[in-house]
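Just below sit the structures, each encoded as structure tokens.
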Structure P
Amino acid sequence: MKKSSFVALIMGTVSGVLFALGMCMALLPEWDAFAEGVVFGAVGIVFGIITALIWCKMENKKLPKMNGKNVFRTIYAIVAVLVLGVGMCMCLVWEQIIWGTLVGLLGIIMLIALIPMIKGIR
């Protein structure tokens, strides 16, 4: 494993955990930690952005260009993750197992569709 990949793995994991913990703190009323959760989530997002910048620097790569195709891919990825999250909420919170599973599978399929959308089919 290259050094840059290892650094990105560790930093990405830390940023993901911070973001996830922040969202749990903010969205679970039992924890009663909304303000702290927003701070943790924001720190996780900032740390994720820093991780991407450091990885690009270590790999001597440029940042992705801000064109219409990349903006569409980003919006599509966000929608796909939200669909998967709604499916999980339907199963775990609203106890609609069948519909939640179907919506969650749709979100997974949408996320898998990102691979040919970004890499292309050869």
Structure Q
Amino acid sequence: MSEKSSDILETFENDFPDREYLIEINCPEFTSVCPKTGQPDFGTLTFSYVPDRKCVELKSLKIYLQRFRDQGIFYENVTNRILDDFVAAVKPRQVTLVASFSPRGGISSDITCSYSQENSGN
């Protein structure tokens, strides 16, 4: 990934910045690659965020997520990287990302990470 990942995520102005409301985005076709086995990992990503001044543009989010399709990266790392890039681009009041990965070898994983402006000092 040569281009700065968060630069791929486009945003648009939130017309209701004084109202607190929740946006939930489901991405059921996320794929990456296991760095140990080289096997594909399949998962569903669910973003739940309260916007501040900006909202994420969905096509850019789709293109951003597709960049992980051939990347060898652990579940925990990819989930936290996506959250960091989302926060850098969108600057939400708060966001939780849940990454639910399909079973492999009889084991499935759910990774949940969160960010809040209140706790970040921003």
Structure R
Amino acid sequence: MAGSRAIARILGPALMAVGGTEALNLASLAGSATPVVYLNGVLLFVAGLAIVQAHNRWALAWPLLVTLAGWVLLGGGLYRMLAPAAPQMSAGPASYGLLAALVMLGGVLACKGYGAADREVPGA
């Protein structure tokens, strides 16, 4: 679980920052140029691939959130690389809801990553 915590310490704050700043700048991001969308896709793809390679755990516990986040980043990045000219997210309730969920996921991962480590009880 130490690997899960290490990745959660990076991924949690990163998701919170990305979700919050994208919500603040959604109108300007909607008109992004195709090369910028492609570059964003490359970065998301590489980050997702790194997470999936280092952390591909499918047990039903909180580390599963790290694995799922890696796969979502990988898939989202690949989509942006394959279709950089596709319409991007526009301002609206669904967009802000998705970004709020991203910030909340980041918060959960940050809490798990920076929270007290599970300790074994002596004699148990």
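Rule-based calculations on the coordinates, nothing more; no lab input. Computed from a predicted model, the values in this text were never measured in an experiment.
Computing helix-only ellipticity at 222 nm (-39500 (n - 2.57) for each DSSP H run of 4 or more, over all residues; to 500) gives -27000 for which of P, Q, R?
Numbers: P: -27000; Q: -7500; R: -25000.
That value comes from structure P.
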Looking at structures P, Q, R, which one was relative contact order in percent (Cα under 8 Å, 6 or more apart) calculated from, given that it came out as 46? R
